[in-house]
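Participant: Each structure below appears as structure tokens.
Coordinate-derived values only; no laboratory data. Keep in mind the model is a prediction, meaning the values are calculated, not measured. Cβ atoms are built from the backbone, for glycine too; each structure is taken alone.
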Structure 1
Amino acid sequence: MLDTRQLEVFATVARTGSFSAAARELHCTQPAISQQMRALERQVGGPLFVRTGRGLTLTEAGRILAERGTALLEQLAATHQQISAIATHDIGTIRICAFPSANVSLVPVAAAILAKERPHLRLELVEEEPPDSFSLLRSGTADVVISFSYRGEPQDDAAVAGMLRVPLMREPLALLLPAGHRLAGRSRVSLAETEGERWIAGCPRCQRALHDACAEAGFTPDITCSTDDNLAIQSLVTAGLGVALVPRLLLSFLQHPGLTTVEVESSAERETALYTWPDLIRLPLMRATVDAMVTAAAAT
């Protein structure tokens, strides 16, 4: 394996035409240059220079090494520059995996913050619900995961083992109602008042949270439809097919004018958190990404 330092010295000698000229340019002694070149010639197995008067002439091996070695040094310099830029995060790509409502609320706000501070940053967004999203972080497909959990829900320690967790926000749940519903117009209702209502439920984890909240209120919810599509939930509630218990984050992108929301007296809440690897958080761009997510969550 050729020594890059020796290649740099050799390229200077080949360009300047003598050991003494190379020594002056490299700010070292001529014997040091000679020593480096003897070591390089031993490594390649033959002479690289022939003395011609006071100057040097490259041998055939020397001409090949000068040509290819210079190109190699240029490639190494370019590679070093690119790696340094990514390591210091002047440029780079962050791959974010988030659940649907975070991808349309938290992530765009954080992306706008990052665009001002880090104009060369590129984001790749993937949508996945927990716990499947953790496998993307573990496989290296994602750099950041935005995940959620409900109060009282057991944490899968194996899924997040070794990961860094950054809390973002806690959301009380709200009641999503069609306009004209008997509870519409109230500032706050107890969940017990919804007994007898038909329910539109979300993803499996959201359904478990709904069952737990209703059980705490003393009844079992009558779930007539379930979907993990937030816009579909809004449409189903608007159509009068049921009511829904939704986190506050969903209220930031209500699309139907025929909907209304009411606060609910319940201990149920959803917590959103960011997950990444401890080694990644030391990188400036990742730190900036996490900070932007925290700022976006505080503003939501």
Structure 2
Amino acid sequence: MTHSIQHHISPMSHDRLMEICRGIRHVALDMDGTIYLGASLFPFTKNVLKAFDDAGIGYSFLTNNPTRSVNDYLLKLQKLGIETTPERMYTTAVATIDYIKAEMPDIKRIYAVGTPSMIKEFEEAGFEICGEDTSTLPDALIVAFDTTITYPRLCHAAWLATQGVPYIATNPDRVCPTDQPTVLVDCGSLCKCIEHATGRTPDIVIGKPNRGMLDAICHRHGLQSSEIAMVGDRIYTDVATARNAGAFGVLVLSGETTLDTAMNSDPVPPLTVPSLVELLDLILESRKTGS
């Protein structure tokens, strides 16, 4: 390790770190735990985003949380003082819709464990939403992070899992970060519940650490994966996504993961910083020292 956590920790040399940072043209930003926590915007976020704009560095917002639609997230960011566009927002609901349309085009009718906002997004994408009718089976079961879930809906999802329909989870997260004194049970935990009841796991899990979200950013902006820094507060989703996609993984300690957890992970993240501020400093330093 080369530097104290006051600035950053990396298993690579400073020269190599500068070389990688110099090549970064786009920053893929996890949201909860990275730019805000719960309903609280970090005090540095606006200044960092402005500095990215000023330096000509693009950025996108990626979230494994599908409870809100893209428009809902844009409204949330607006209320927090961040003005952005739909093209900069990518949720696991959008990623799941894109995946189904590209890889499973015969799926038209779905049963979804998800919030009304997410289900509306699927409807607007052309999917028919099925109820708890057991006389006919949907084409697929979709399980997401659902803050509105009811016991009957969970039980019906478990029953569908026993019927062999294609089963897709939007994200693997066990819990959702929060600034409140509670535990927000996330999609991965709901899938674990279904697995314990039925023995079945999802056929595919969309969202981080699946590389698809970063592949979409590369396609949108004409980038190579090595030109993207994937930044987030989780090793098993954010940093793993970067590794799977060939991007630069950056762990921030402003959310879920502790320094002790980061340093004892295998492999250690390519870069660990307290927050986005230190990443910005490194990228700007690399621009000054580069040829």
Structure 3
Amino acid sequence: MTTALITHADCLLHQTPEGHPERVARLEHVLHALETLDLKRVTAPLAAEDDILRIHPASHLHTLRAANPSEGYAQIDGDTFMSPGSLEAAFRGAGAAVRAVDMVLGGEVQNAFAAIRPPGHHAETETAMGFCFFGNAALAAKHALDHHGLKRVAVVDFDVHHGNGTQDLLWAEPRALFITSQQMPLWPGSGRVEEDGSHGQILNMPLPPDSGGDQMRAAYTTQAFPRLRAFKPELIIISAGFDAHQDDPLASLNWSTADFAWLTAELCALAAELCEGRIVSTLEGGYDLNALAQASRAHVEELIKAAS
């Protein structure tokens, strides 16, 4: 078995204003870092409208299409912008998540990494925000549950910012366990321990500013991994944000590249134990270009090891 890398050049068409942290260079650095790895390289399709409607109402699509500019930028909120290529890029990102699920559950590959932008885990049911338009990880989970008929799917989000969108989209979904670690306090301000979902199926693990890999490893070892074992998912989906890195400019956690490798390896081991090694990972944040490149390569290297 092998690891799939799913991406598309259209994801580079999503432009943001000069100085914006979620920029084209992010994906360019990730793809360059992965160039020499032995991966099954797959072109991301456009998500079908029905795919998007699994998690977002038609009104959300209408709002985005109405805002999509023919030139320049449209500002969706304080830090979320659309350019003429943004909506197509977002559809490619969602399509990559769906394709990754299809490939992993179809036995074509052991696991998959969707190298896409814009990211997705801040997009709420009817609200694009935090650089995000569609909830890619939640879409992957719902596609696995509704289209492939799985009974239990877990989503693990280690981005430094809380995945408020994924939490919103999966809040009432008893078949999906959502586990998320995030710096707190930090934007968007959600992610308290008490936010545990309609069925107690959400685990928030807030981490204090300036904490490092030791605190992260303890939280996952004592809280996240036991919950995964108890839930027995048939697929693990990872929201892979790399902005908890010590060099990232938008937050103040102090994870090293080795910490991301450790966490990925542990999740791969759990997947081997619980769900035949089936993992889908999708790129979220990470805003220091060198740290993003190094950590994403370490993440994918662990996926490749687990697939071999």
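Participant: Taking Rg and Dmax of the Cα atoms in Å from the coordinates of each of 1, 2, 3, which one would give 17.2, 50?
Facilitator: 3
Participant: Hey, mean count of other Cβ atoms within 10 Å over residues 28-35 derived from one of 1, 2, 3 reads 24.8; which structure?
Facilitator: That value comes from structure 2.
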